[in-house]
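Next come the structures, one after another.
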Structure P
């Protein structure tokens, strides 16, 4: 039996094929744009950017920092992990790290058999973040946090300050910044325990404000991810000697934001791949 498309089916198919071709062209252009942006940035550290499971190019930056400071304990805590398929520490699990995730959403992946990752669904505030850190260390029988990543689209400045002021000072700290505000502009939202981001420019803190906070606790700003200009990477000053190639002027580290330009990057994510990494 011969199957024939109706006219409107042919039209829909043609439109679909055109859109797929158009999307491939678009993504090729975006990748080219990213490479130019990365290679032309005054901070040479941007060149290490690449993606495994991060939103865009954060993973490569993280791994280069880890390589330079030679971490042995390999324990992380991440606040704000989405549904567990795209964040800043999933790639570390693939590299035999252990850690804890905290976030306000249910995960899309199954952690029941995981020996290296724990997750707790919770709304994170100034009042509970220190107890969450204590629990993470206790439940994993460790006293050291090598890396903290925090991206909660809101009260980030105040939560980071609570962490650092209570003497929880990891070797590496990844923090989201509000890229709208170029250095030397200082900006942070007012603390609101119930804050939820509305998709506008009222969130978080500027890079200058975060840099000032981290500097007061002996941290050095290393890099901002060049793809989206969303995340800043800090290392403790005792490792500063490993990053002599990083500019000293914050304006040469700052990256302008490009939050909405990337709709596709790399292979489509498979829950099977992620669960294999988590549960091995």
Structure Q
């Protein structure tokens, strides 16, 4: 499929739960949202913007998603822009699914030179106010958060890092949020985010282990509301548009990290709207 032997970038979580028909969008608004008047760069959140950016820069992009139908419109957009990509079903809860997905990517496209881990989850977001405390959180919600934030990136790293190490080059970039910086109480309407601290810790460990082998590892803290069809319709975004972060600009940051010279690598990057205070 990658007939011209382009370098390969994999986006874990290429679509968004805040896209027009996403689970968060339906939870917050009760219905799908028309995105036909929105720029392509914001229709699928960070994952979609990153995928489009790397495709525009000459990469063959593997779009991973739990269901192929989630990413067909994004695939069409990338192809329409002159890029090359493939959709790969991947369920981060299943080790077999991860293994099969990367076997398919290696067979159809080649060894990935860039991995962007952008997986998210919404478990816990629909709990009512009286269920804020930990004692009320079902263990199944914690299990899902652990799969996405800890076990998932561990298994994905095992799939891509050996080839990067052997080649002496590669980028493993984690898309994270402010909850990775310190533990915070889960508020009503939020997912169970504190396990994402493990994603930051993994990035630190992999930095120590793989930098000497030419692999650039970075944790990217996105500390703000990301523009997408579902978030754009939220009252908070409409009342104060300056708090909304453009995913196209976020994608530029990820590409910048990948292109940094080895003499000066960034291993943690925090991105915040100018009108808000960064979380520390």
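Each reported figure results from applying straightforward, stated rules to the coordinates on display, with no laboratory input. It should be emphasised that the depicted structure is a prediction, and the values quoted were computed from it without experimental measurement. Cβ atoms are built from the backbone, for glycine too; each structure is taken alone.
Quick notes
- Looking across P, Q, the calculation of Rg/Rh (Cα atoms, Kirkwood Rh) that yields 1.02 traces back to P.
- Sorting P, Q by FRET efficiency 1/(1 + (r/R0)^6) of positions 48 and 112 (r between Cβ atoms, R0 = 41 Å, to 0.05) from high to low puts Q first, with the largest value.
- Structure responsible for 20, 16, 13, with semi-axes √(5λ) of the Cα gyration tensor in Å, for residues 80-175 alone calculated and labels P, Q on offer: P
- Top of P, Q by distance in nm of label points 7 Å out along Cα→Cβ at positions 160 and 240, largest first: Q
- Structure responsible for 3, 17, 25, 22, 13, 10, 6, 3, 1, 0, with P(r) over Cα pairs in 5 Å bins from 0, in percent, for residues 152-223 alone calculated and labels P, Q on offer: Q
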